[in-house]
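Listed after this line are the structures, all set down as structure tokens.
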Structure P
Amino acid sequence: MALLSLGINHLTAPVDIREKVAFAPEQMSRALHELQDIPAINESVIVSTCNRTEIYCDASSDCSEVITHWLTSHHGINDNGLSPYIYQHSDQEVARHLFRVASGLDSMVLGEPQILGQLKDSYDQARGGNTVNSILDRLFQHSFSVAKRVRTDTEIGSNPVSVAFAAVNLSKQIFGNLNQLHALLIGAGETIELVSRHLKSQQIGSMTIANRSIDRARLLADQIGADAVQINAVPEQLARADIVISSTASQLPILGKGATESALKQRRHRPIFMVDLAVPRDIESEVGDLQDIYLYTVDDLKSVVDENLRGRELAAEAAQEIINLEVTAFDQWLRTHQSADQIRQLRDGAELIKQQALEKALAQIKNNSDPEQAMTRLANEITNKLMHKPTIEMRKALQSEDEERVRLLKSLITPDSH
């Protein structure tokens, strides 16, 4: 039994690599069952966000190479194309990494809270697919409690920042006052909701929410005082947009160069500030080549968000101390759990030997064998079977003069004095 995790994130891979191995929500169920079909895997969870794709497993052996091959095959890419960007952890380090992720210490924006909700969603998907059992259940539940403790006991969550906040902050740096501007927000998920609330707090002039589900767009728009349109209306909405921020789960770009060029002509080349927070990208990279377009991706925001992190760095050190303690606690639980499994297997083996010998003795008595002889044979058979492997190991220990092992084996078969 071994804990394994492997993946890529914003620290190890650029956005064009991350988008190749991202899992859309509708792909997750099939992916989990494919992963579970790998013989060595007992339990599995897949975490896929804009900034990371990670696989967590409880496995009977080290199958990291098999998992990596499955990941690349599933997405139709070459193993060698991904291997330079992959990191992996085992056993105790899996817990340390997950606790850091859950607490926001491994995020692009230090201490951001969004990742915890995303981890919970990933865990719920795995539970719904029956790919989680006792080990990963305990690991993820422990990570949630660690994240809560970190937020309660440190200042890691002070002065809330996120990629959404960074996008709005950058728009303020570019335009200054936002109250005469119009923002087009593409998507209606958690990230766009955060963007819309940050924009509203900065007194944006007006907003339009574009989404595949018009009902979801209207729900968010009603909350923040915005207009709502379906996503296919984006090209015609683009001409009035000073700010465009997009974050959807689309597998194909939503906004291309042609539609943007047309909008710029209608705007008489007044600039448009665009932020693409999606992985895979919602906005074609060629759009950034256009004059009067200022296009940023999640990777570009890294330098922006760094300005908001200085106050959290000391809190991160305190959070790491908490995580170290919690890793030790989880490791102790895991060792106890694994020990219980080993002991149960040992006792189950002895119980099977007993039952087989007993059934044979009872059958002999039923066939009119002498009960005393049957009982003697029963005792001999149990003794011989229980002592077979220890006897072999004792010979090996004596031949190699392994005194410690000899003492251990003797202690196993020495009768109590009571």
Structure Q
Amino acid sequence: MSDLIIRNALTRKTGGDQVDIAIKDGKIVEIKEKISDKGSEEIDAKGNLVTESFVNGHLHLDKVYTLDRAGQKAIEEYNDGGMSNALSSIASAAEFKSEYNEKWIIENVRKALDLAVKFGNTHIRAFADVDSKAKLEGVKALLKAKEEYKDKVTLEVVAFPQDGIAREPGAYEYVEESLKLGADVVGGIPWIEFTREDEQDHVDKMCDLAKKYNKDISMLCDDVGDPEERTFEMLIKKVLEMGWYGRATGQHCRAMMLYPENQFRKLCTLLKKAKMGVISDPQTGPLHARVQDLIKEGIPVGLGQDDINDAYYTFGQNNMLEVAFLGAHLLRMCSDKDLELVYDMITNMAGKVLNMKGHELTVGGNADLVVLKEKDVKHAIWYHEEPVKVIKNGKII
């Protein structure tokens, strides 16, 4: 007997034909027109769409709901002048972090994760600042939430030196201490350093920590309106050097939009060699990675919420269908074919970017699924409502 059977489901692979989906021990074990077995529990999808659950590839979870604490200065600077003033914005946003305390951070985090469950986000790569002001307060809150929500959301905690390594004495040690505490991913933001030498040193030190502790890497690269920034290239070359194929991710990479075409094509070649992907957050800044061109080159791209009501972005519901809706407009991806790609960027393709295994609605895949209110991708993105059912590890959550 299956643990769970979803009846009368449309999927993205079966055209207009309805199927049943059987689940046992957290895995999809059968997909066919009619499954004769009974499930311990059953769901009637009523002819609506069933897909993989949603993946949020980038969220500063320690900062959610902190805009009132941080003030308006940083958000005004971040969006000013085609992002040419992003460096000042980050400095302004750092001012309130001396107030960081695990006790109030965890309450905000729980609020955001409850929304994740509501909207079907079962996997989040979550960043926490670690520096002389934030110390380890954000990391501790996220690690606590990771344990609390482990049956509902897979939370990957990123130790993130938001204010730099060379610029912020002690940040390197805080990153390493975070990894010892249980952080899952090594973060980085090399473009924030003042010299090319310090940018390279930032990349090298964070990557060396990743190798020492056997961790994946997520770096915010070139998140500024400057076509001369090349820290994403630095990261890719370091990944190739250390043989960390498929275990590193570039976040934002907004300056890519300003690169000369030849430089962009060279970058794509290196990305494919390193088996790396990109997470883009077009709704949180006036520039974004060249999403469609990357996908055409065979490079996987995911979308992220990035921020929820913090110093960089006013809104956010931890709803990846809403992010997809915004992305479809900002990326000019509104045809039916493009919308299918946008949906990939919040489900299976996002999973590939983050080195997730088995996040695909297929026999043998992980039973992390959503049963939607709509019958197709276009209407799911159009209305961006919460799913009827959310399933994590084969259980309705």
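Read-outs throughout are calculated quantities, based only on the coordinates presented, and are distinct from any laboratory measurement. Quick caveat: nothing in here was measured; it's all calculated off a predicted structure. Cβ atoms are built from the backbone, for glycine too; each structure is taken alone.
Among the shown structures P, Q, from which was the value 38 of percent of Cα pairs over 39 Å apart calculated?
So the calculation was done on P.
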> If relative contact order in percent (Cα under 8 Å, 6 or more apart) comes out at 14 when worked out from the coordinates, which of P, Q was used?
Replying inline: P
>> Tell me which structure, out of P, Q, gives -10500 once helix-only ellipticity at 222 nm (-39500 (n - 2.57) for each DSSP H run of 4 or more, over all residues; to 500) is calculated.
In response: Q
> Out of P, Q, which one gives 12.5 for Kirkwood radius over Cα pairs in Å, for residues 135-198 alone as computed from the coordinates?
Replying inline: Q
> Who wins on mean count of other Cβ atoms within 10 Å over residues 23-30 among P, Q, i.e. which is largest?
Replying inline: Q
